[in-house]
Structure 1
Amino acid sequence: MSFLLPGTSTCFICGRPIATRLEAAQLEYASPDDVGDIARHGRAWVHRSCWQAWPTRDAWCSSTRRLMAAMPNMMVVRDVAARPMPGEVLLTDARAPFSITVPRDQIGPVCDALRAALPTTLVFDHVSWEFSPSAPRVRLTASQDGVMLVELAIEDPDAWCRVLTGA
């Protein structure tokens, strides 16, 4: 696992420094069978903007999805996977790339927020999560003590709900 050091960590895709946490995303693992030698960069940091435009993005997502589907106790719907854990569910969205641990008592409210017509804010694990609809996507922001931690587009909110609820 690599740690993000804003201003020091570099984007695997473009090689430039990643200035802030908001512009960063951490790649999931991919298989060399699917993406070649660059698979060794699994868990590397990238700029979200570089990730969105990266020609290898679809192949990387497919590889990540395949690897996640092969793991025990993993529910996978399209590019989204969930692993149940005691008291919580670890959700990973390979297309984002993003992972979130959702307490079991927040699964219903998270799915309601993903389906809501208006912005919805939930607070769990000392973080304020705002889900803002922008059909067909949902914009997710997370902040703590007034500091923005995450800002991303959830491209497949239905898959999030399906893996969280096990449907």
Structure 2
Amino acid sequence: MDKLDTFLNKGYTILKDEKLLKTFDMDALDWGEKGDMGVALAKRNADINKQLDKLADKISDNYVMPIFGSHGMPKIEVVNGLDKPTMEWHNDLIEGPNLGCLLYYDDTDEDTGGDISFRFKRTKEVTYSFYPKKYNILFINHSLRFQHKVEPQKMPVPRRVISMNFNIHLGLTK
């Protein structure tokens, strides 16, 4: 299956681009407290926001436009950890954008936990599960046909992710 076909029929597409993701210095960030939700947000300023916008432009130019076509401006968050709602089957279309894009800056595996799974909402059939690796780019189809969830982490290791959510042509996520 090609990238678009997997996105349309399985609910996800996974890529890897170390060079591109290295253009954002995740190690330079300061983090807020994890709090009750279990996830820390990066502390942002004008410079960080400018870097994130530049990274979003590169993601758009290299991947979103060539694979999915035109889109609106992305909503961008930078997080470390997992919140409770992420660890239950869900669909993020309720937040608005119909294309999720997660940029991973840490490795996960069977020892650390944190694998992500995709399934068909109606049949509950899991289409794929995987442990994200550093520099993976994961596109998630927020069509109501699909759901996804992340398994809890088994040890307290960083799970730093940039989340970009785009609005793409509705025909791709029906």
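Each reported figure results from applying straightforward, stated rules to the coordinates on display, with no laboratory input. Worth saying up front: this structure is predicted, and the values here are computed from it rather than measured.
Quick check on the output: -4000 is helix-only ellipticity at 222 nm (-39500 (n - 2.57) for each DSSP H run of 4 or more, over all residues; to 500), derived from one of 1, 2. Which one produced it?
Values: 1: -6500; 2: -4000.
Corresponding structure: 2.
Thinking of 1, 2, which structure, once relative contact order in percent (Cα under 8 Å, 6 or more apart) is computed, gives back 32? Before the final figure, lay out the partial values.
Values: 1: 16; 2: 32.
Comparing all candidates, it corresponds to 2.
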